[in-house]
Structure 1
């Protein structure tokens, strides 16, 4: 089991504010003090696989009800008005052994590289 957490989950305090082109960028919004950084954490089962590069993590964010969405920034794209989901920064901490580590009866996305 792992704890995935972040102290840097960005969200806008107000709607996008700006006059110049650079005002609309994330850095411009940070400079104006319009971005708030909050904390979030989720727990899950870690699956180590050769298909994901070292230092990179993949989580399922496909449905709005997914707990992992708490780690995603809530920043609106100033052109489309859509949120820039699907990217985030987090740290991972092992909090225990998964109940699925030694059991092949459930939670299997075969092949399992590490037993």
Structure 2
């Protein structure tokens, strides 16, 4: 995970792919991530020369493993699987994007009713 964070901090040209639903992606994802609605869309959008990192919710999630295997079966040779996923990223205190990411969790003081 530290290696992924360092790659992102260095702005390395990786394609970070969240392998969960659109709803999950909109709710919370690692900054810089992209999402594809279907495997077919991923195959059409990613280049075989791309450095690709796939992830999903946690180490028990099979979505990223499935996408990793699909990409490799289709000739993508630079695919890494971030097994800890969003859960490990979140536990490390790294930033998140999306409606439920850290920015959205900042609580504001409610105004008093008059």
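Computed from the coordinates by the stated procedures, all read-outs in this text should not be read as laboratory data. What you see is a predicted model, and the numbers here were worked out from it, not measured in a lab. Cβ atoms are built from the backbone, for glycine too; each structure is taken alone.
The table below lists the values:
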{"item": "When distance in nm of label points 7 Å out along Cα→Cβ at positions 13 and 53 is computed for each of 1, 2, the largest belongs to", "result": "1"}
{"item": "Cα Rg over 2.2 N^0.38 Å - highest-scoring structure of 1, 2", "result": "1"}
{"item": "Parent structure of the calculated result 0.3, given that distance in nm of label points 7 Å out along Cα→Cβ at positions 5 and 93 is the read-out and 1, 2 the choices", "result": "1"}
{"item": "Label whose coordinates, when helix-only ellipticity at 222 nm (-39500 (n - 2.57) for each DSSP H run of 4 or more, over all residues; to 500) is calculated, return -1000 (choices 1, 2)", "result": "1"}
{"item": "Origin of the value 29, where relative contact order in percent (Cα under 8 Å, 6 or more apart) was derived from one of 1, 2", "result": "2"}
{"item": "Given 3.6 for distance in nm of label points 7 Å out along Cα→Cβ at positions 29 and 45, calculated: source structure among 1, 2", "result": "1"}
